[in-house]
Structure I
Amino acid sequence: MSSHPVVAAATALQPLICEHHLEAEANARLNPAVVEAAGKAGLFRLYAPKEVGGLEVTPLDAFKAIEAVSAADPTLSWYIVNSVPACLAASGLPEKEREELFAEPDKNFGFSAVVSGRAVPEGDGYRLSGSWPVVTGCVDSRWCALLGMVMDGEAPRQVNGKPDARIFLVPTNKLEIFPTWKNSAVMRGTGSNEAHASDIFIPENFAYKPGTEPVFKRPLYTSPPQVHSMPLFAAVVIGVLNAALDSATNEIANKISGITGLSQREQPASQELIAENNALLRALRSGCIDAMERSWAFASKGEEIPPKLRAEVYSSCFLAADLGREMVSKLYAKGTRAAFMQGHPLERALRNIHAIVGAIDARRAGFQYSAGRVLLGGEPLDPGF
C-alpha cells in the first residue's frame, strides 16, 4: 500500500526538528521555523476536510507521519495530534465557519482535553468563561478548541439526559495566555500554557457538539472520531520508543567498561534488553496497524466498524502506551550512565514518555475498560466508543 506524500514530508523534516529540539526545551516553545515547515507540509490538517485545504488522509498515513515526527521530537507530534479535534469538528460546521477556521490553513490549533469552561446561553451563542491549565500549542495557534459545559443556571444543561458538553472554537487573540509551561519538566517544547476566557461571546456555529451530523459523509467523519484519533497517540509512543531504542543500541554497541575493559554489547543482559525491545517495538506497531487497517476497511466502504474491532483498536493503543513506557524506562535504567545527563536522548525519552502516556491514561476508563467489556460481550461505558 502506497503512502500519502505527507509521510515522506514528515520524514524529510526530521533533521530540522532534531536541529532545534534542545532550543524548544530551553524556550518552552517550538522553534518558529519548525512550526512553519510542519504547517506547510500539511501536518496540522491531516484530518481536516479537503474543502478547506485539509489532507483528509487515512488513519494509517496519519499514524506513519506522526511516528516519523515523534522519533525526532514528540513535542511537534503533540501539536499535530492536538490539532485533530478542531479538524474533525470542522466536518460538522457550516461553510462560512469552516472557511473562517481555516483562513490560514497551515496554522496549528491549540487544544485542551479538560472540560473547564462554563458557557451561558445568550442570543445566538454563548458567553464562555473558564481556565484551561494545559493548552497545547496555544502560543502558535490562531484558534483554540476548548471544552466546556453549556449551563442551565448553576448546573450543566441536560440534552437527552446527558450534560451538554461542547468544543468551543475560540480565536486565540481573545484568550489571556499565562506562560506557565516554562516551569514544566516534560514536553517543554509544546508550550502548553494556561489559557483563560472571561465572558467571551462564542456564536452557536462555533460551539461544536460532538456527535453532530457531519456535512461530509466520508469515512473520516462518519465513524466515531476516537477510533481514528486514538491510534495517533500510540504513534507518538512508538516513535519515541524507536528513537530510544536506536540511542541505546548505538551506545551499548560502542561502550567499553572502564572497570572490566569488556564490551557492554557482550553482556547477556544488554543483548536481551535490545532483542526484547526490538521485538516489542515491531509487535506493538504491527498490532496497531493491523487493527487500524481492518477498521478502515469497514469505514472506507461506508459501513459501521464492528464494536469488537473498535475494541481491538483501542486495546492495541493502550498496550502500546503501557509497554512503550515500560521499555523506555528499562532502556534508561539499563543503558549507559551517559543517559543520566540532562538533554541526553534517553533522558528526554524517559521524561516525555511518562507525560505522553499520562495523557493517554486519561482516556483509559472510557475506552480501555470499554474495550474489555465489549470483548466480554457487554456494552461500552463511553458513548463515544
Structure II
Amino acid sequence: MKKLVSLIVAGMMAMSLAACGGTPAAAPAAPAAEAPKEEAPAAEAPKEEAPAAEDAAAEAEASLVDAAKAEGELVVYGSCEEDYLAAACENFEKLYGIKVQYQRLSTGEVQAKIEEENGNPSADVWFGGTTDPYNVVAAEGLLEPYEAENASHLLSPAYRDKDGNWYGIYKGILGFMVNKDELDRMGIEAPKDWQDLLDPKYQGLIWLSNYNTAGTAKLVVNTMIQKYGHDEGIQYLVDLDKNIEVYTKSGSGPSKNVGTGECVIGIGFLHDGITQIVDNGYGNIELIIPSSGTSYEIGATAIFKGAAHPNAAKLWVEYALSPDCVELAAQNGSYQFLTIDNAAQPEIATEFGLDPENVMDYDFEDAKQNTTKYVEEVMNALGSAADDRFQTE
C-alpha cells in the first residue's frame, strides 16, 4: 500500500511539474502579440503632420498680412483695363484694410518710368499687361524676385518667370477685329491671315498700337520675327505700315474704335473685342484668329526692386494669384483666360471660339533678351514713316 501511495504521489507531482512547465513557454507569446498595440501611436504620427503644415502656412500668411498692414499702403501701376484694375485694387483694400493708390499706364510707359527711376520706384507693384516689357526690366535687375505660395496653383510653368520676377495672371490671344458693316459697304472681304493684311485694298483701314508704348505692339514685333525670321519679320512690319492708319498708345486702342467704324480692322487681343461686343453692344464686330497661327500674351504681376512697401507688395502677389482677384476680370469686362487652377474660367471666351492652347510656341527667352533691340530696328526701318500716326497720348 505504501508503495502504491508513493507511486500515486509521485505521479501527481510529475503531472504538476508538467503543468507548471507549460506556463513559461506560453508567457513570452503574450507580450509579442501586444507589441503592435504599443506601435500604433507611431503609425498614426503622419496624420498629425498635415495639420501642423497647414498651421505653419496659416501662421506664415497671417504674419505677412500683419507686416503688410503695418506698412499701411500700397502703390500699384496697372496695365490691364481700367475697370479691372480699379476692382482689383478696391477689393484688396477691402480684404486687408490697406490703402491702395493706383494708376493705369501702358506697359511701355511703366517700363520707361521704372527704367528712369532705376531702383527707386514710385510704385510697389505692376499689375497686368503682357510680359515682354516685364522681361526687359527683369533683365535689367529692376524687378524683385519673390517665391509666391499661391504659384502652386499655376496651370503651367510657362506662366511664371523661373526666378520669380513675375507671375502670370491671365492669357490673351492675338488676332484681328473687323467692322463687318464697313467691309460690306466697301465690298471687301475680311482678312483671314497675317499676309492678307499686306493687301493694298486694306490701305488706311488698319489700326495697330505703338511699338514704343504698348506691350501688345511689342508682342506683334516678336511674333512676326519668330514667325518669319529676323529680316523677313521686320520687312513684314515695314510692308504692313503702308496700310496702317493709326498706331494707338495703348494695346486696346484699336478694339475701342472698331465698333464705331473709325477703325475698320484692328490688330490686338481678341478678349478686347469680346468686351466691345458683349459689354458695349457692338454686334457688328467679327473676331478673326489668323489661319496660319498666332501668338499670345501672358498678363503678369510683379514687385518693383526697391519697393517702399515690400510686405504689402508680396501680399499683393499672393492676392493676384487667387480667385479673389482674377475672377474680378470677367466681372469687369476683361475676358482673358486665367492661369490658375482654382479659378473659374470665363466661359464667354470659349463661346467666341478662342482656345488658349491653339497658339504658336512663343519664345519668351528670345523676347526677354531682344525686344528692345527689335523695336529699335523696326522704328529705324520705318524711318520717316514713323510720323504723327504714332500716338503717345
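All of the numbers you see were taken from the coordinates with simple rules; none came from a lab. Since the structure is predicted, the reported quantities are computational estimates derived from the model, not experimental observations. Cβ atoms are built from the backbone, for glycine too; each structure is taken alone.
Compute mean count of other Cβ atoms within 10 Å over residues 138-145 for each of I, II and report the one that scores greatest. Don't skip to the end; give the middle numbers.
On the way: I: 24.1; II: 18.1.
Between I, II, the highest calculated value is found for I.
So Cα Rg over 2.2 N^0.38 Å, for residues 178-241 alone, computed for just one structure, reads 1.61; which one of I, II is that?
Matching structure: I.
Work out the source of -0.40, -0.68 here, i.e. which of I, II gives that when log10 I(q)/I(0) by the Debye sum over Cα atoms at q = 0.07, 0.10 Å⁻¹ is computed. Show your work: numbers first, answer last.
Values: I: -0.32, -0.65; II: -0.40, -0.68.
Matching structure: II.
Looking at relative contact order in percent (Cα under 8 Å, 6 or more apart), point out which structure of I, II has the largest value.
Largest one: structure II.
If you rank structures I, II by distance in nm of label points 7 Å out along Cα→Cβ at positions 218 and 338, which sits at the top with the largest value?
Working: I: 4.6; II: 2.7.
Largest one: structure I.
When FRET efficiency 1/(1 + (r/R0)^6) of positions 210 and 266 (r between Cβ atoms, R0 = 41 Å, to 0.05) is calculated, the result is 1.00; to which of the structures I, II does this value belong?
The value was obtained from structure II.
Just checking, which of I, II has the largest value of FRET efficiency 1/(1 + (r/R0)^6) of positions 234 and 274 (r between Cβ atoms, R0 = 25 Å, to 0.05)?
Checked I, II; max of FRET efficiency 1/(1 + (r/R0)^6) of positions 234 and 274 (r between Cβ atoms, R0 = 25 Å, to 0.05) sits with I.
From which structure (I, II) was distance in nm of label points 7 Å out along Cα→Cβ at positions 154 and 330 calculated, if the value obtained is 5.3?
Source structure for this number: I.
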